[in-house]
Structure P
Amino acid sequence: MIKAKIIGAGGYGGVGITELLLGHPEAKINALVDVENPGTPISKIYPHLTGFCDMTIVDPSDTKANEPVDVVFMATPDGVGMKLAPAELSKGAKVIDYSGDFRFNSKEDYAEYARRIGRNPEHASADLLSQSVYGLAELHRKEISKKTNIVGNPGCFAVSCILGLSPAIRNGLIDKDTIICDCKTGVSGAGKKPSPTFHYPARYEQMNAYKLAGHQHVCEIERELGKQADTDVKITFTAQVIPLCRGIMSTLYGTLSKKMTELQVLDVYRKFYKNDVFVRIFESTAPIGSPHVRGTNYCNLVVSVDVRTNRLRVVSYIDNLVKGQAGSALQNMNLLFGMPETNGLDKPGIYP
């Protein structure tokens, strides 16, 4: 059995990977670590885990927190994983980091990202960046292997946009200078933090755009799309919060390079993702919405061609806490240990 440790176990990302590991046939949780609520059973914080996981959260200084394991999930904010990773790697563990600490392979790329989020552009473990792999399995499956020790889990918005646009970019279907990403997320994407902005009366029946000066996920979206296009790609990106608990809907636009029918574009998308069980392609008339991916590791892509304006429109749906976070992390773990990437993930959500 693969022994796993979760650092930041008390947050949404931590409980998300806890839930998934409980259903994994080849893994078990060895330790739940957090600076908050040490000595408290996780089932007291999250009562739905009662009887399934009553393990006590331990402080990072606790002996249990420092036992060798096979894989460490760092469900931690930016700046934490880069400081903790060297010690975990030295003990033989593989590291899957949720933050932006290891999404980039050079000091320069990391510095650009760090400046967007107002952090120190100096990376505490810059020597490890060249070893990290961007953890979007659908595009980097071959690189996420038993030889890999560090995976930088992708951002939730990035997952929805990259998966939604990659087939079009790779096949030259759209003009790369016309890409617009109009993205809406539920409030759980902000994490478990008290804030007047996310107080229920302030959040209820309110929609708002944010970080219009530049969202941190733009860096990774443009980089990954640029790899598909083999040239620089710039996008117009708008993030919005809507009064929904979980889920992301990204409506993605680009002007078609030539006249194409919806059926032709659908064929390109289906061929591109023919080996990717977690990406599902639908025609524009399909009655698809956010509930159809809730609680799952699936990305549903609705493909549409506006013949009047000659524009491609792709609507991408994911659960921000699963495919956008813990689900991708578990998918990456499966690949790191040479297991089927569907282990513990191949299941429908709950509807309605």
Structure Q
Amino acid sequence: MNPEATSHPEVSVIIPTFNGRHLLESCLPSLFRQNYTGFEVIVVDNGSSDGTEDYLKKEFPQVRGFYFKEQLYFAKAANAGIRSARGDYIVMLNNDTEVDPDWLQELKAVMDREPDLGSVASKMLDFDKRDILDGAGDLYVKTGMAYRFGWSLPDSPAFQKPMRLFGACGGAAMYRKSLLETIGLFDEDFKMYYEDVDLNFRAQLYGYPCQFVPTARLYHKGSAPKEGEKSQNDADILYLISRNSLWTVLKNYPLALLTRNFRSILRSRYQHARAYYQQSRELGWAYTKGILHAILKCGPILKKRWLLQSQTRPGSSYFRHLFQQSDELMKIDEHYQPQ
């Protein structure tokens, strides 16, 4: 059965894109070769000028396209797709990927089998070196930084088994729709970078764990704009990472642990800023500016924290264990790097 014939899809796959026609020419055919067919595809286009709209309407009429004239950031584009989705499961997929035929089937099988899960993480492999990991889900440590588990490491036996993790990378994740209805969608104030980490943290605060699914494989090029919009230089990216990582702490971090780990969080940011200054003054200032702006513009974030923390389910001990688990998994991953 072709996905276009599915009137009530169980799964909605959402792909934000900007001038990514050449990427969709690889991504979409692999998606429509899935052994599982009960899904719909939603492409959110952010004002492309490369003929993406005409290409999709001609070559993939079964795709539900949303064509915006302006360039949206990842969070806003993703939310536009989620709001229109009809499936019980929401899948976010980067446009610069190619998926295995069993990818969706494997993700859905785990979600069906384990109803306590809020999300599942794919095994992301390098597009050109397919025995090298691009990521096996996200970790989060007490210093308030997220890391991509397994990045650049061989796909060894350590990554062949299911495991509970902090969260899934937003470029290849399946979320239960009921989860998003409970905790909210991606925070559009973040624009891009750490928007998925913030969502993962909220999911954990509401008691929804995430699991890595080693049999759900896809291949990631990693060179396309992450958020489906115009390319940004390293300084712009560092600014967003610095600002949003601190906002994630201010918004989500349980108060008892925040008080306990406050010095570690500050020390981590000082060390990161110092390292970037050693590379170049521009990068150092971009990272520092992100910290300053996170503090100076934290009013709306603190309001969200008040609403969120009043509904928190797990206690501090749960998150202390979760952070310790990330530390243990990072011992496997000696070459980890920040998102």
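With FRET efficiency 1/(1 + (r/R0)^6) of positions 77 and 157 (r between Cβ atoms, R0 = 30 Å, to 0.05) derived from the coordinates and found to be 0.95, which of P, Q does the value describe?
On the way: P: 0.95; Q: 0.20.
Computed on structure P.
When distance in nm of label points 7 Å out along Cα→Cβ at positions 117 and 213 is calculated, the result is 1.7; to which of the structures P, Q does this value belong?
Working: P: 1.7; Q: 0.6.
Only structure P yields this read-out.
Have a look at P, Q and say which one yields -14000 for helix-only ellipticity at 222 nm (-39500 (n - 2.57) for each DSSP H run of 4 or more, over all residues; to 500), as calculated.
On the way: P: -7500; Q: -14000.
For helix-only ellipticity at 222 nm (-39500 (n - 2.57) for each DSSP H run of 4 or more, over all residues; to 500), the value -14000 is produced by structure Q.
Given a value of 0.65 for FRET efficiency 1/(1 + (r/R0)^6) of positions 37 and 189 (r between Cβ atoms, R0 = 41 Å, to 0.05), calculated from one of P, Q, which structure does it belong to? Walk me through the numbers before you get to the answer.
On the way: P: 1.00; Q: 0.65.
The structure behind it is Q.
Given a value of 0.05 for FRET efficiency 1/(1 + (r/R0)^6) of positions 85 and 205 (r between Cβ atoms, R0 = 25 Å, to 0.05), point me to the structure among P, Q it was derived from.
Values: P: 0.05; Q: 0.60.
Matching structure: P.
Bear in mind these aren't lab numbers, they're just calculated from the coordinates by the rules spelled out. This structure is a prediction, so every number in the text was calculated from the model and none was measured. Cβ atoms are built from the backbone, for glycine too; each structure is taken alone.
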